[in-house]
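Next up: the structures, one after another.
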Structure 1
Amino acid sequence: MNKSEIKITTIDLYNNEPNEGMRCIRDIVKEVSEGYDFTISYDVYETRYKNVIPSIEYDIYISSGGPGSPFEGEGKEWEKKYFNLLEKIWNHNQSNTEKKKYVFFICHSFQMMARFFRFGEVNKRFINSFGVMPFSKTQDAESDLIFKELSDPFYAADIRHWQVVNADYNKLNELGAKILSWEIPEEENKDNPAITAVRISNEIMGTQFHPEADPASMLYHFRQPERKEYVVKRYNEEKYFEMIRWLKDPDKIIKTRQTILPGFLKHAIDELISVIA
């Protein structure tokens, strides 16, 4: 392995389902990498579909969204490999004071992250969530190196059937972790909104929403007849078209797309370069 190379990988949990998420992640990695006069490689592992997992030799890991239940993999080989890798990364970061490894979890992977670190309860949401949604920042987010750049509320693509609720503050404190955002509750869950972003450490964080989503990816979803029907039935047609208008607003998902994952990657790369250059 070239010691002056930074290796980035995405753990693809889409299980071969057509999606826009992998394209969006790839675009962001490419954009960020082009800003450095440094060798940065990028690989993808189709973990759920092909039962393959990256080695511990990578520097930065992005764990993707994906369909279905976050418990679907229980007892399966791919999930064992996935959690084993997370254990290796966590142990590495606890024992290695110089060159640490960085992980970002998205949507389905955020629920897997919650299962692994046990900072909250993972269960099925009272109703599926789909659309461009507002999220509220916590006080800890105001001083977070990435989330401080977002407005309050900020907006992001939210596509999920599952959620993380009932935060275990004892576990969060034990980990040194911080909740960075919550969903803005609806009437049905006004007393128990979902956790939507957590920073476990300087190197490890995740979001329930899709920070990689761009306007083109969301238009792809909004154009699906079943998606339109869902939003109109759940809210109304005016809300549906409002969400589409939000896709052009530079202060909504465009801002989130430009801030969170690029900010995470730049921070990780800068810290890695300071160690290996």
Structure 2
Amino acid sequence: MATLDIHKVGVIGAGQMGSGIAQVCAQAGMDVVLQDITQEKAEAGVAAVSSSLAKQVERQQIDEAARAAALARIKAATDYASFADCDLVIEAATENEELKRKIFSSVCASLRADAILATNTSSISITRLASVTDRAERFIGIHFMNPVPRMQLVELIRGIATEDSTFESSKALIARLGKVVTVAEDFPAFIVNRILLTMINEAVYTLYEGVGSVDAIDTAMRLGANHPMGPLQLADFIGLDTVLSVMQVLHEGLADSKYRPCPLLVKYVEAGWLGRKARRGFYDYRSGTPVPTR
């Protein structure tokens, strides 16, 4: 199969990750279709891009003309038929394998035969997701970091059937976005999240066992390890449901007790304390000033 020059990109899911992917592709000169299950959600994703671009103008990173041009390249959509002329479609839905498999088994009928299909999953097997499509050879993991416009790294993960042409086309896309590729093998959580979320889970165990408070743990890692934010603060930013989901994938996929999700993490998720997006997690954000919950 020949490599594919990517000029138009479809993005499934207009949340934080999807809108970020749409933004960087539009800023690199590509046309983008940003799709979600309702027009309201899709348009909210476009609005998030508009807000992000406006902040770049304020910081003098881009000018107003560049902002307007990038925004004009993004179209909101609610159906997969809108992807008919896309060269690449990237799924950026919630980190739930059943949902992703449903999306992939449905979207293929709307794609060109030569279109590449990718997933932004942070932990799930690329090979397993590819198996429900009609194009395992043209399926790949393209894992962006959050927030997408600011983070330089993209993990590129091949499934067992991914063709060289798919890999090279995807690698060229990432270079065009001005980002750096790291290649990971198709093992649970790949590189970044296997290391990062295991550290976060250990920080939750440290809290659970009473070794330190939320503030003590985060201060220790910020000042003692020179991390830009503490692990519990980072967990709130990522979303505790996402942290738990990745740890479950690691625990089930590698069958090693060191990846067992901390019971306190499970309890917080069951309570709906999912972090910043729920205004409560390891910190309470409801007053406007984050207050440790333990």
Structure 3
Amino acid sequence: MIEVQDLSKHYARHEAVKGISFSVAAGEIVGFLGPNGAGKTTTLRMLTGYLPPSSGRATIGGCDIFHDSIAARKKIGYMPENVPLYDDMRVREYLKFRAQLKGLDSRRTRERVAEVIDTCGLGNVRRKMIRTLSKGYRQRVGLADALVHDPELLILDEPTNGLDPNQIRQIRELIRTLGRSHTVLLSTHILHEVEMTCNRVIIIDGGRIKAADTPANLIEQMRTAGRIHAEIQANAEVLCGAISRLEHVKKVTSNPLENEWSELTIWVDSGHDVREQIYQLVSQHGWPLRALQSHRATLEDVFVELTRLD
């Protein structure tokens, strides 16, 4: 559905996107992640035709975004981070207006407006003025707008921005439902939502693609995928030295607690659990132990490792 090859964008001396390449297959829900200023929104704006690329090429459903821009845009439903709405229009009136702008005839407009109102849960506010809606309902109207012409591809830029936890959960379930019949490219900072929603993740930083894989594979490949938390009563220097010599232990840090107790964070090689060796070690030395927990790596850990400043 999306094919990107060596896509770049320059602003004077600043190169916001640096020759990135990636693809999104039809039917996928793909998370597009990166820190602020990484080039996410610039990339999405190029894909949707809002910005021309400086070099490279991209196609949407086989249509080139530069040479066949109108045909490519017809395949896209785009929801920007800050959804632009006409506050002085009613919800149904606004969606009808947007459908007509996108080229739907009168019969098709009636059908699609009714369908997206139902899909996005807008039935009880369809006659309300947009200015009276809560943030959650405004996001739903923006999503309905992106859907009204029944596009093959949905590009959603921070669709849960500013929502409360209940609203985020509702939008997440809605995106999952839409993913059954649409390809979805989703940009968001809420990594837990990506882990629960997306089939695959693309991480961009500094204008370059840092990783592209399933969340599970990224976590498995991560250098710091293994982490153990422990609380042990012993001299911190001796304790850290002894544990750091265990096989598969990469790094040990300590935080002093009361009465010579130490809170330890122990990084280990991916796929290895050394809690049994740690328990045997402290038992041999007679060191009191009151906590020994394995930490399951998350997509947030992957994101931090790939985008942190060294």
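Computing distance in nm of label points 7 Å out along Cα→Cβ at positions 137 and 161 for each of 1, 2, 3, which one ends up highest? If we compare distance in nm of label points 7 Å out along Cα→Cβ at positions 137 and 161 over 1, 2, 3, the biggest value is for 1. Can you spot which of 1, 2, 3 the value 0.98 was calculated from, given it is Rg/Rh (Cα atoms, Kirkwood Rh)? The read-out comes from structure 2.
Values in this text are rule-based calculations from the coordinates and carry no lab data. Since the structure is predicted, the reported quantities are computational estimates derived from the model, not experimental observations. Cβ atoms are built from the backbone, for glycine too; each structure is taken alone.
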